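J.: Structures follow.
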Structure 1
Amino acid sequence: MYDRESLVALIREKALKFGRFTLASGKSATYYLDGKQVTLHPTGARLVAEGILDLLDEGEMPAAVGGMAVGADPITAAVVTMSAIRGTPVAGFLVRKESKGHGTDQYIEGPVQEGDRVVIVEDVVTTGGSSLKAIERAEAFGLKVVRVVAIIDRMEGGEKAFTERGYSFSSLLSIRDFGIEPPKEA
């Protein structure tokens with residue numbers, strides 16, 4: 001079972017940094033969440049996978065989970081592994097930033113096929129831009145994206161961007177779990 005408090009403590013210890021940062025969205029921020037410090041940590045990978053599988057277990061389990069490489073790769077691997085341990089196997093897939101350029105020359109890699117119901121996973125959602133790009137590529141491949149799940153929602157417009165396009169969104173945590181209030185305009 002997912003241990004929320006342990007995940008918050010690990011993120012606070014390993015991933016939450018204060019200072020001046022430019023985010024992937026291009027926004028400036030006074031704090032940064034380095035998700036890979038948690039998703040590539042043995043305890044963090046387990047906590048994240050358990051949390052995501054608990055969220056997914058509330059509905060119909062997807063055929064696969066995946067997201068934009070490189071950020072979603074350790075999340076995908078952890079969820080795939082933990083799903084096998086739990087006896088509820090879920091496959092994984094990767095969304096390349098650029099097509100391979102040789103072989104199958106695709107953006108999507110992994111044991112998925114056209115028509116599969118999938119969930120996009122992400123470490124930190126700000127505006128939702130990288131998840132929306134992953135959705136675009138997954139749907140172009142023929143996958144049916146049913147949901148987006150993040151570890152942390154910065155509460156800066158990502159959820160709105162997903163729901164406006166018809167995608168359900170949930171996160172294990174929000175920035176408020178760390179005592180940080182999102183900007184008023186978000």
Structure 2
Amino acid sequence: MSHSLGRDSATDELLTGPSSDVRLVIPVVCFMEAFSAFEDERRRQNRLIGDLQSQIKQLERNVVSARIRPLIIHLEKSAIELREILNDSRTRLYEVIEILRSSAELIGLTPSILGDSLARPLIGDPTDDLILASILDHANSQPSERKAFLSENRKDFDDRPYPKAALEAAGVKYFAQASKFLEWHRSRSES
């Protein structure tokens with residue numbers, strides 16, 4: 001989602017040109033979470049657009065002020081821009097999903113992963129906990145590989161002690177920004 005909303009420009013480099021020694025792996029649950037997060041963003045944007053349209057209707061009632069018409073035009077343009085930004089975000093989301101679908105290794109949801117998530121939840125949010133269980137299962141099946149996890153969700157994966165400790169125990173380094181991951185990866189590759 002950070003890529004589709006334009007929050008992390010370094011994801012472009014990670015998605016389009018990772019070095020040959022970087023293997024992208026993603027739990028399939030992340031796709032559903034991305035769709036849900038996009039839907040939340042769409043609702044927020046539509047609420048804002050609705051608020052702008054309501055305000056425009058109220059402003060149109062003012063027939064005296066010379067400043068009203070330019071303001072209305074500005075607000076109408078803002079509503080159009082917000083719609084276009086949302087469409088751009090949807091396009092980027094679908095593009096990144098297509099890239100990941102065709103180039104990344106997908107961690108499927110297995111009964112074991114689901115059971116682990118239910119038996120020992122480490123995060124209060126069930127979707128994020130399922131993502132964590134998927135990552136831990138995959139990481140533990142690949143003990144000798146160098147592993148990193150990239151998620152903008154610091155609140156659930158970095159700020160809480162149990163998920164952070166579980167990732168570290170599985171040999172997974174957490175990053176909230178693609179640029180920080182790329183710096184770490186480059187420094188490790190050079191040494």
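We did not get these values from a lab; they are worked out from the coordinates using the rules stated. On a predicted model such as this, the values are computed, not experimentally measured, just so you know. Cβ atoms are built from the backbone, for glycine too; each structure is taken alone.
J.: Could you figure out which one of 1, 2 the value 16.5 for Kirkwood radius over Cα pairs in Å was computed from?
T.: 1
J.: Given 27 as the derived value for relative contact order in percent (Cα under 8 Å, 6 or more apart), which of the supplied structures 1, 2 does it correspond to?
T.: Computing relative contact order in percent (Cα under 8 Å, 6 or more apart) on every structure in 1, 2 gives 27 only for 2.
J.: Have a look at 1, 2 and say which one yields -10500 for helix-only ellipticity at 222 nm (-39500 (n - 2.57) for each DSSP H run of 4 or more, over all residues; to 500), as calculated.
T.: 1
J.: Given a value of 8.6 for mean count of other Cβ atoms within 10 Å over residues 61-68, point me to the structure among 1, 2 it was derived from.
T.: Corresponding structure: 2.
J.: Comparing structures 1, 2 by mean count of other Cβ atoms within 10 Å over residues 37-44, which one has the largest value?
T.: 1
J.: Assign the value 0.05, calculated as FRET efficiency 1/(1 + (r/R0)^6) of positions 77 and 109 (r between Cβ atoms, R0 = 25 Å, to 0.05), to the correct structure from 1, 2.
T.: Here the read-out was taken from 2.
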